[in-house]
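Following this line, the structures themselves.
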Structure P
Amino acid sequence: MKTLLMAGAGVMALATTAPAFAQDATATAPATATTQTPAPDIDDAAPADIVVTAQKRSERLQDVPLAVSVISGDAIAAKGGNSLESAQYLVPTLNFRKSGTAINQSLFLRGVGTSTFSIAGEPSISTVVDGVVYARAGEAFSDLIDIDRIEVLRGPQGTLFGKNASAGVINIVTKRPGNDFGGFAEAAYYGGQEYKARAALDLPLGTYVKSRITGFYGTYDGNIRNVTRNTRVNGYEHYGVRGMIVAEPTPDLSFTLIADYRESKDDCCGEVIGTTPNNLTVGALPTAKGNETRELAQDLITRTEEKSWGVSGQMDWTLGTQTVTAITAYREYDNREIRDGDFLPQAYVGFNQLHDDGPQTSNTFSQELRLTSPQNQTIEYVLGAYYSRAQTDRTFARNDLVCSRTPTPTVLTPCSTPGLTVTRPSGTAVFGSTFKNLALFGQSTLNLTDSLRLIGGLRYTVDQLNVFHSRVTTLAGPGINPSFGPFTGKATNDNLSGKAGVQYDIVKESTAYASFSRGYKGPAFNIFYNLGATGTNIIDPETSDSYEIGLKNSLFGGKLVVNLAAYYAKYSNFQANNPDIVAGVLVTRFTNAGDISTRGGELDLIWRPVADLNISGGVAYTDAKVDQFRVPTNGVVTGVVPSGTPLGYAPKWKGSLGADYTWRTGGAFNFGLGVQGAYQSSQIAQFDANPAVRAATTIRGYGLVDLNASILDAADRFKLSFQVKNLFDQSFAAAITSGGPGGSYRYIIPREADRYFGVIGRFNF
């Protein structure tokens, strides 16, 4: 597989910085009632003509009455990114929580998100790829390959997208097959021994059938040195393939079949000890340098092994003036988490070894059926039904090595020292969850006049969640509770949520809107390795009320887009992590934390003053905080986070600004220049009741600047690009967590925290 992928993408290529509105002329959204007419070619399209599917029909971005940021797949590629982690530097309201293993990472919008180790909790931000909802947060962080655009919908979007969209939606649209034979091959090298390759081929299969296949491969040594194993970590090896077939036997009927397969092996993320321990372990660890630390000492390499595949089929059938859309999908997602939980090079007297191994399998079946009216009539509507079943099973083993001696040594003593008493506590837990969801939904627009519209929608949801857990402990010890279970639990709930709004065209170029949205996220359980009897309670559903006003402006004939939004949202029964100590190990207990709220303002800018100059960016102010925290189920009031405390991963200020320019010489070669900047203020990484912990885990504000320069032939067949990432070598941490040896703090240092260089080549045919 890897050999084929590398061979298919072995020709050098370029990924230049692209504006947020860049779209391939052949890469329109999946067909709906309005997609039979292709989008304008990007060479001629103005920013005001961006087409999105944020309301499950193709519409101009400027006509959609909600806050949406749009970034192109080329813009993500220009960041050198593999996943949604890179998108956070292009969308000011989007933040990313990096974790010790990929399965526990999460997204935040407007300061709200869900981060949990429980397999019976759902994300607050739904990720949708070509109309298919990804049920688990980990699935959303797969490689972004052959992407046309990413639409970031801010605020509750439950009416059209369902229960796990209480904070927003990431709607990803991949590139569609072209009408003619063609494709590209691309390869890249970045400093630190990072190599990437990808290729795509458009292959017509007949008069009414066309196809596209894409393959990719990437590998990276990593940015952190493990001095114990004399190797680098925080790297990866990814590879996969994706195919799409589109058949249009008649002008009124189309079928789309999509299949993908991916494997990834990440030795990420090794957590460096960024502060000095207050005990003897200081002699076993590299020197702590805060976010400048680039070394760790661990005998087990923390890593994640993933394998996923999926297939989906979509039918779009126009019956008279209505369009019927049916999307059927099945996905499998397997993940194995291997983790060094003691953060030391070996076990010592008084400092035990703790190693985890947790393979997980999951599958999801979903079915959606929609009826969409045509646009530009008195009443426009989208009606639908949705069903999904998401099942996850996990086997999690924890193994300790504990040694002692009397009297207790006053120097650091390895457990390999002769004459010590050595025990090996261990335990294995088997647990799982099954989410079933059935929903009926509808949203309509009443065009009272050419300028005034009323919007309304409802979604009725029925949820059922079943869980089980059983732990067999051979010998209890640090981080290993005695045997528990078997335990089974069931939660059911129904909910009616919806949306109401008004939209008014002040003038042709300016549209104002105001809306109210009710969001909902279903019940959950805190199902994790060390589950005990006190943690088997049902976590109640989370609800949110959101108010938003906005103004969308298209100026200078559509060359300049300036969109403004202001919002306030209140969340009740907020599902969040509450740090707790279980069996002597810091864990994050999933609970109904209480009531929180977020408010702020946002500005999005897209400007094409001349054909070859593109400028895009945005700025966001976010004030997300605790209103009233609930006393934890264990009754310990010291776990109550004070009212007014900012939420985690919610910087007050965040912004981005990018520009690219193509100099057309009139000769055989043209030249391109690009710059992309991003800034964010400080943010709390660990949402904790202890103010000292919050202060110690605060990530300071930082800014990043990337540059690129390219050479391309006039016919756009060959491109060569040179990039500088993090020009000013700004070091920062992506996450800071308590629970390191001797009261120290663990830091995750991302790839972007160091300056590095890249060269990318591309061949189009």
Structure Q
Amino acid sequence: MKLSRVLLLGTSVLVSGAMPGLAHAQSADAPPQAAPADQSASADKDSPPAEDIIVTGERNNQFGTDTAQSGSFRNAKILDIPMTVSVIPDALLKSQQAVDLIDAVRNTAGVSSSGVGPASYNNITIRGITVDTRSSYKLDGTLNILSSTAFPLEDKDRVEILKGASAIYYGFSPPSGIVNFVMKRATPELYVGLRAFGDSNGGYGGHLDLGDTVGIFGFRINAVAARQDTGITFAKGDRYLASGTFDLKPTSNLTLSADVEWFKRGIVEPATFIIPNGATKLPPLAYLDPSKNIGGLAWDTNRTEELNMLFKGVWKVAKDWDVTAYWGRSHLTRLRYNPGFVPGNVTLLQTPAQIATYNAAVTPGSPTFGAGAVRFGTNIQNAGYENISYAVEVHGKITTGDITNSILLGASRSLRSLGGSPATPRTLITGDNFLNPIIVPNPYALVAKPPIPSTIDDKGLYAFDDLSFKNIIHLTGGVRVTDYTNDGSTNLNTKQPYNVKPTAWSGGVIVKPMEWASLYGTYIQGLEENAIASNNVDNAQSVFPPISSTLYEAGLKLQPRKNLLIQLAYFDIKREGAYNERIDPATNLLHGFGDATQTYRGFEGSVSGYVIKDLAINATLMLLKARTFQAANAASLHTIPGGTPDVSWSLSGEYTLSWLTPSLKVSAGAFHTGKQAVDDTNKAFTDPYTTFDIGASYEFNLGGHKLVARVNGQNITNKRYWAAVGGGTLAESLPSTVKFSLAFNY
């Protein structure tokens, strides 16, 4: 049986009367059907109707995928989106045997890991700006899902990165962009996938993928059970996934769907290095062994459990008009010890004298070289987070002669409960040495009750318009009126509630001199929640007012063939009122401020798809100039924001040896990240690094069914580098790994 394209009627949604909320989805006129493979190109000659969502299929499940489902674009072709969009399809994820988010997004230039070691989960930045863990990750383009964990990829059809400001559609969110996970949906006929996988560190697991469509009902079920082993001492654990997507079309004009995803993960989290702001020395990588857990902690398991539910519906009220709605909930609990290694026993409230002590402690030849202490939370991070999102939208087209007016009107609400961890001092466990870590016994510290959660209520009314003349010139515009409240309850001692009611605008133009080429320019306003002061500063957990931002972007997109996409862009982002840390002259202690202005300007480009018949590539490049300054602090004028690489690029590909046998494919990849400032003082920088992967797959025919064997070597040179920079921490890279799998499709 072969899988071909599935036109899945719509993101499903609805809301029947009992449903609490309404929202954003798309419909179709007929049940999902498989299109013959040789018809895929002609069937997609024109853009699909705005209400159709192509969920699974050849065009959107290969290198060179050319549609996106993020934001207000409603499954638009990437040529018709006036922003930079990166799509990492299932075909690329499988080729690289991607396990977590950073495995996927390393295929996108300008995305890097920040603040958290790669063994436990990933915080990321896009274009040097942190992606918010509560508002910038989406499920099927709608639900705010919580990201203080590692997302499973086995049940995802693709990962989309919509770069730039997104607040005008989604509400308060930073101008870094949106990470959208698109779930796998029903297959047109019975599909059974079984996969066993493992790696050279001793990890192993199994994956079941089951789908079918029976009459008006379709479903897709995924389940995973796995043992994780990162190759770092003690850093191992278990993970589980159970998810299902369900689609029902009771009439030709009504589509309903439900997505449910549950996953659980527990892994011993290696300690990261805690670096004082203003330090000039970094722990020397040449002396570090990436397979050693510098904290020597065998008991500091990071345990997370997340449940995501999304209910969608669409009612097609006329030929070109539909009403869509959704309601969703994301709930995450986390118990984390959050260990950090502090060379030289530097305390958290840094002063110039303490920085000098630190610099001496990490200098080879110093009497204290290699010595330090493990620092972990006395009251461990016992946290609970919840997002509830719902919306209702009306979408339609009015065509008059050569002019088409595509209109989207909507109302949305997002309620976020942030039961974060207590803001308490950390306990030092002395006597450790990062060159030869000792085994630190479990202190059985008390797990504190989470504080009163901070509640965020983000309501908005929005409208978007795309005025098109013969699909040659598009004028786009949007407006959002927001009512945003944060009650500031994260810390009762510094409770700083605020309410803002901003209006944000966007505008753009797209010119398509040819059907396969587009030029665009975009302007977008945005607002985002500011950072909460970290535990490292003397005003810990202070809440700062929102940050305002503007984005200008201009670009060129080319699609010379259906399976080849080229994107070039220049962007200019300005953020005012951003959070930063520096020594307060009045107290000589590290203090948090919310008064920085940051600019991010750069060029980026990508080529994805088949450059020749048997060779598919994914190539990306970003050159970035980012600066932070405050008028009141000359020392930080025009410094580089911490954790912001000046250049990044990736080049990966897969080649089918059809001249030998079409069953054999080989793959390779190179991934580069440039130097990064450790903090805003720019006293220390990490070195640039490049890692290399190689892999191969072979497809067997077993009783008329497909059996695929894969092997991939990741970081094959065992390059030592700082995998995550930012938030006052440095995290080591993982050791090189060989992954292998055997998949059977029925």
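No value in this document is a laboratory result; all are computed from the given coordinates. Here the structure is a predicted model, which is why all the values come from computation and not from measurement. Cβ atoms are built from the backbone, for glycine too; each structure is taken alone.
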(message) Matching task: 17.4 is the computed value of mean count of other Cβ atoms within 10 Å over residues 430-437. Pick the structure from P, Q.
(response) Q
(request) Please state which of the structures P, Q yields 0.45 when FRET efficiency 1/(1 + (r/R0)^6) of positions 214 and 230 (r between Cβ atoms, R0 = 35 Å, to 0.05) is computed from it. (result) P
